[in-house]
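S.K.: These are the structures in question, set out in turn.
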Structure I
Amino acid sequence: MGGERGPTAGRLIGLVVDDGSFTCWDDPVTHPGADPAYAASLARAAEATGLDEAVTTGLGLVDGRPVALIASEFGFLGGSIGVATAERITRAVERATAEGLPVLALPVSGGTRMQEGSAAFLCMVRVTAAVQAHQSAGLPYLTYLRNPTMGGVFASWGTLGHVVLAEPGARLGFLGPRVYEELRGVRLPPGVQRAETLAARGLVDAVVPPEDLRGTVRRVLAVLGARQPVRQPEPPPGRPAGSTRDAWDSVRRTRRTDRPGTRELLDAGADEAVLLGAPGGHEGALVRALAVFGGQPAVLVGQQRAPAGADRPFTAADLRAVRRTARLAQQLGLPLVTVVDTAGAELSVQAELDGIAVEIAHCLHTLTALRTPVLAVLLGQGSGGGALALLPADRVVAAEHAWLAPLPPEGASAIVHRDGGHAAELARTQGIGAYDLAAVGLVDEVVAELPDAADEPAPFGARVGQAVALALGALAAVPVEQRLAARAARNRRLGDRAAPQG
């Protein structure tokens, strides 16, 4: 673990930006008060790297789009951050904020520069404050963690990106292995601080080779810059108001192993999508993405159904990732699209210890309070608190066979009748189907399945994508305070059987 060192700062900048487009922003730095040994180390580092500090900053173009870059150089004292280094980073972020530019940070660092002690350590607050102000201005801040990124850099500006990317095999963590062993008396287990390990836990959004970084950054910025004039596409085909479906038949249809899920929806229904990390990685129960539907950019978070025979529980960590994604949407000023398709949250001793019920409560609280537009898509199964956690929204689109219930029908039957034999009867009387939910004011649009999403996955996904685009366009046209007031009124009447449809 640790691997070979990746490209230098200059080489990596060259891989990312258009040829000849980089303009350096750096002013010369000095290190007043440096003792002779430290001054000699600085001189040797400058001679070896051709830089006067451990970071260089400037402006480059990525497919013609201007981007501010902050690139660390490990060859300069291990990329360590001193006061002058932190000031250079801070000024670059502040300049990008003033000029309305996205920032791409490319850290590689052993952490705080020990020769400067507490003064350098405290500068992490200075850099973080600049990043926070940049994000509060609604501007993208992306990071690419290189090998290694440790200590205060990892614990501040390195991991604050709206999108956090990492170099394959990079060592990423708080304490270096030598320091850990010295302080704890044991070696750090192998693999703990590996980029791929963090990605599997949803702490890194993607592991990207340096040669692929330009393409990934281009795609992310294309989504974030995809704001188009609000369009009103033709409504997708649906069934007439007042339509009904046999709820038990719908339950069985949504349990088909070949039914399309959230990833398939992105493939068929989005103009562009960039997958982000989630707990469990590609095999987890959560999908996170930046996506464009009908020209409208959005942040998406959705539940991914388990394949046949697989165990894919929806965990407390997934729910925390939902809230992180909601905060990302608000920071970027983009609508949040949630996709509900779950047999339920994890039921286990570990789930109880992890506070899964508390996490459901916090998800409900976060989504009801979010200032950015929220659109929920009820795509298939909607069972229990795991489904409810993603449902608070300004509008809800539902697939024709989608359903929502406090428990699967078999579980409800066990409570009411002390056996599972009345599941079909309860499904039909509990009002769990898409059209039943429209009647009580939860669902605003039902998207037809002709006759079943599993039989026509691509056309069905395209129809759902069109419905999402229509809803996003409608929400974008409503002033914020008016939309929030309408959301509050909607939530107040949910479940009232006298509620108007739509």
Structure II
Amino acid sequence: MSLDHSQAPVLDALARYHASKHLSFSPPGHKQARGADPRVREVLGDAVFYGDVLASGGLDDRRTRSGVLECAEQLMADAVHASHTFFSTCGSSLSVKAAMLSVAHPHEKLLVSRDAHKSVVAGLILSGIQPVWVDPRWDTERHLAHPPSADDFESGFAAHPDAKGALVTSPTPYGACADLRAIADICHRRQRPLIVDEAWGAHLPFHPELPAWAMDAGADVCVTSIHKMGSGLEQGSVFHLQGDLIDPALLKTRADLLGTTSPSVLIYAGIDGWRRQMAQHGRGLLERALHLAKQVREAVEAIDGFHVNDRADFCGPGLADDFDPLPVVIDVTGLNTTGYRVADWLREHRHVDVHLSDHRRINTQLTHADDQETARVLLEALKAVSAAAPDLRPKATVDIPPPATLRLQQTCLPRDAFFGIVEDVPAQDALGRVAAEMLTPYPPGIPAVLPGELLNEPVLHYLRSGIEAGMNVPDAVDPQLNTVRVLVDSKG
């Protein structure tokens, strides 16, 4: 039966709530903005508070008999060809943990691509799952990791046939994509589920020229951030399920275990409204976005000192399998400076914020929200920073080690290291010790060091040289890495 995608059950229920003039003697305590500080109302506007009601006992009755959220989730599943969809107001960081806990139990093995986000590592720490790391494909020319190949996962299962499933990140924050169909086939031949962290792929189901998305590629669970490439609010996330390898009731209980008991109706409404927008107008909106991205890429390529990474750079033997053109990733090495300095200059002098920056790139992400005017502002800012490049020199050097030394040895479970007896030691004394913390350049948030990994000099030098050049490592106990947290009595 075809569903009516002109509906937005959460938004419609909010409208009914306001029209009925409910008087609440329950949380939230601001009581439809009446109690909020006028100074807060002046900045946020009253609409924020009007949309902030209880999910049960407000938006719906106390037993949720109207099925508002259930109906919204069914519409989302239908829009993206999933069997089941669950909304989360705690971001994809929660959703991916719930998926992991549904596939493997403590001390069981899970194949995980080593370019996973820190939220995946947090899931390993909380669950006690034993990761079997699958190395990403390393571009030695551009010093960039792409998702592992299907053959890499085949080898992982061959070496660890007791692994309960696999997890891969695709697309990466740089737009590089894995061959999800082939990886799903490898998992399913063994009756093992595939989890895809597709946080950066909310838009993929809605235009045929974009890379294949996880559900269409046969994945079992897909985690998507609606706020990244969609138009939902921050923390809006959904996870989709299909097939019979994971019980939907089990997945829901794992999410309930981790999630808040006070979900934000505002975030639910953003997810619901975005689904309706994409179901009705997504193809046209993304058609314009792809056309704009093509124009912007060509214009950036013509600016002195810039090179736009394209399919020819990211895809090919030993590299990524597919490519999303909307993250406009710009190599700035032609300016003889770092992406960190370019990003800082753009924010300070042109009030332009980029998505991420690293030792040689910036990512100027485009979405369906962009138009000719935002593109004009971006291009003018990039021309200005190109002209100002001499002021950004000399650049600080980020010493990136080769893959063989960048990849550290895992000596114990991340959980055991994180919750072990620890001490903070000077960085020079941390060599040969087992890390008890994550050390993560952020964004994009892919840890260089995990709890339980044996620290070596090249990786510590890379991180400390990166910090001097402008890298941010916010999850370290000492963000300057003058000290490092390690396990006591953990000399290798």
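None of the figures in this text is laboratory data; all of them are computed from the coordinates on show. Keep in mind that this is a model prediction, so the values were computed, not measured. Cβ atoms are built from the backbone, for glycine too; each structure is taken alone.
S.K.: Using distance in nm of label points 7 Å out along Cα→Cβ at positions 344 and 480 as the calculated read-out, with 1.5 as its value, let me know the right label among I, II.
M.R.: Numbers: I: 4.0; II: 1.5.
Source structure for this number: II.
S.K.: Also: Looking at distance in nm of label points 7 Å out along Cα→Cβ at positions 48 and 176, point out which structure of I, II has the largest value. Before the final figure, lay out the partial values.
M.R.: Values: I: 1.2; II: 3.8.
Sorting by distance in nm of label points 7 Å out along Cα→Cβ at positions 48 and 176 in descending order puts II first.
S.K.: Going by mean count of other Cβ atoms within 10 Å over residues 64-71, which of structures I, II comes out largest?
M.R.: Max of mean count of other Cβ atoms within 10 Å over residues 64-71: I.
S.K.: Computing semi-axes √(5λ) of the Cα gyration tensor in Å gives 47, 24, 19 for which of I, II?
M.R.: Considering all the candidates, the number was obtained from I.
S.K.: Any idea which of I, II comes out highest on FRET efficiency 1/(1 + (r/R0)^6) of positions 328 and 464 (r between Cβ atoms, R0 = 25 Å, to 0.05)?
M.R.: I
S.K.: Which one of I, II has mean count of other Cβ atoms within 10 Å over residues 416-423, as calculated from the coordinates, equal to 13.1?
M.R.: Checking each candidate, the match is I.
S.K.: Where does the value 9.7 come from, among I, II, when mean projected area of the Cα convex hull in nm², for residues 32-183 alone is the thing being computed?
M.R.: Source structure for this number: I.
S.K.: If you don't mind, another one. If we compute mean count of other Cβ atoms within 10 Å over residues 16-23 for structures I, II, which one ends up with the highest value?
M.R.: That would be structure I.
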